[in-house]
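Chemist: Each structure below is given as structure tokens.
Every number here is computed from the coordinates shown, using simple stated rules; none is lab data. Source: prediction; values computed, not measured. Cβ atoms are built from the backbone, for glycine too; each structure is taken alone.
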Structure P
């Protein structure tokens with residue numbers, strides 16, 4: 001019988017073994033690891049809200065008003081006032097009829113896809129969709145079709161196939177994509193995808209996890225940035241753990257869809273509700289993102305992104321800027337070189353990204369100072385990592 005030690009040794013030999021890294025400081029541009037400070041370019045805290053004083057105050061107020069725990073699942077007695085208020089806030093923000101919150105983005109994807117699709121249905125996914133979307137699609141029991149990343153011709157081919165296969169009276173065709181892809185930072189061709197799904201009578205589930213708070217004049221995401229918020233995106237998913245600085249996931253859709261999820265989404269039904277203070281603070285985060293202060297944070301973020309991308313002689317579609325190095329050893333060596341220079345940017349390897357596409361995944365925040373971005377570019381240039389020769 002093979003042992004865990006055998007499997008760990010195999011991962012080690014392939015340069016694929018992961019280890020946890022303890023950080024002994026708040027999540028911010030400078031973090032402390034083993035008594036040394038590092039400039040942090042690996043966090044998804046795009047607007048710097050994880051340590052924002054306004055959210056910390058809201059979190060403290062939430063604890064004082066509603067306690068530390070929710071006590072039960074939402075359908076038992078765990079639906080406290082903050083839950084209903086946050087869902088109303090999210091629905092209004094995303095311009096949908098209703099919203100539902102989950103304990104995490106992963107739970108949102110798993111619960112939603114398994115609740116809305118089954119063996120009579122077809123789910124069509126972009127090949128680069130997040131693991132949570134892939135796992136949720138598999139769990140649903142629906143027939144799966146994968147199209148190459150952002151390949152509209154193949155997407156249309158799958159839609160035509162599904163249209164001929166699925167009975168409109170009993171089946172459902174669901175297209176699933178991210179708006180900003182988590183490892184490459186590029187955008188889905190959303191307008192074209194919406195046009196195709198409407199032509200073939202399908203639904204669209206759009207994961208705005210890395211666009212929420214970042215894209216659009218009000219921070220609502222790629223759908224806002226593309227001007228298609230008039231109900232043309234059927235299911236709008238996102239997280240509260242990235243630009244919102246907290247934790248949790250959400251799904252915004254029609255009232256009927258949300259009511260169906262309340263009755264069928266197992267990750268919602270059978271989970272204790274998130275701590276009410278987190279939910280209370282999340283409402284403050286959504287309001288902050290939509291405010292003029294949120295717009296200023298986005299402006300600062302995009303200045304930082306622009307400066308960093310310019311230093312790499314490239315363009316960036318999001319706060320995620322990949323520096324692709326190819327083999328696992330090269331990515332690990334680059335990450336270690338930058339760590340020795342005082343920068344935290346872990347290597348990303350298979351299975352998170354395809355084989356031969358190992359990389360540094362640099363993430364930029366509005367909380368970074370211009371001098372910190374410049375320092376990273378200088379360190380990368382000195383090490384010959386990604387930057388053109390000066």
Structure Q
């Protein structure tokens with residue numbers, strides 16, 4: 001039998017060991033670590049909604065009305081009004097017929113993919129897609145093919161070979177993201193849509209990091225370029241910009257019906273708490289309203305300020321990777337940042353490829369100009385030293 005101590009030792013030797021750090025305050029632009037207050041530049045709380053009073057009050061009201069627990073899966077004991085509302089609102093927001101709400105993004109990936117593809121189907125995925133999407137594809141039993149990041153030539157080669165070998169009933173599914181979580185860039189969606197049509201494939205786009213941030217009313221990358229109807233499945237999570245928790249897959253009614261009947265993470269999991277669904281719904285309302293516009297504009301200013309100071313190309317994303325390469329060097333830089341009052345852990349394998357370690361900076365609309373400049377100046381100073 002393998003000794004777990006040897007496995008931990010190997011992780012430590014390779015600078016891949018991780019431990020959870022616990023903060024003592026609500027999620028925001030500060031992280032209190034061992035009584036030391038740090039500026040938080042690693043949260044996905046892009047619009048600063050995690051501690052918004054409207055969202056907290058919506059959750060409290062739902063607890064008073066519907067209790068805390070859901071009791072069982074929705075197919076056993078039924079859903080609640082907050083579950084129905086978040087699904088209806090999400091479908092409308094993403095311009096789809098229907099949506100299904102899961103407890104989190106991982107459950108949405110595993111459940112959706114396990115329902116829509118199976119053995120003899122083919123999933124073609126960008127290599128930098130989130131691990132949950134890769135795991136969902138693997139567990140579905142479908143043949144998994146990957147293409148180099150945003151490599152359309154490779155994607156078409158796989159599509160060509162897939163079309164030549166597939167049977168009449170075989171489904172081909174292309175998966176990409178609106179904004180890639182570790183790099184902050186976007187795919188060439190118009191060209192991917194063209195390939196999807198040419199080879200009669202399905203398309204899934206994970207808008208987890210673009211939802212709330214990009215496009216009019218934060219509707220995401222697809223909506224910003226007028227292609228939301230071309231994606232068969234749009235996924236989005238409420239634990240980032242929306243300041244709550246849970247995730248949805250927005251799609252057509254017939255696909256939703258299939259997911260409800262076949263998604264194991266939906267069928268065999270106790271339903272999310274009604275208060276969680278109510279909080280997600282309130283977060284969506286803020287994103288879709290005037291306050292959401294104001295917060296997106298402030299976030300955009302913070303992104304522009306940081307990129308200009310670091311002399312890098314401005315992006316739509318709130319994600320800025322500071323590439324280091326070596327795992328040990330990334331850990332050292334992260335520790336140095338803590339010494340300067342900044343919380344931004346090193347991102348290492350297996351989250352990213354070996355030798356591609358980085359500091360993943362994420363900005364919030366709640367960060368002040370002074371905090372952003374402190375981050376930029378500290379990074380410049382420390383990178384000169386390192």
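Chemist: Using distance in nm of label points 7 Å out along Cα→Cβ at positions 295 and 359, single out the structure from P, Q with the greatest value.
Modeler: That would be structure P.
Chemist: One of P, Q was used to compute distance in nm of label points 7 Å out along Cα→Cβ at positions 15 and 263, and the answer was 4.0. Which one was it?
Modeler: Traced to structure Q.
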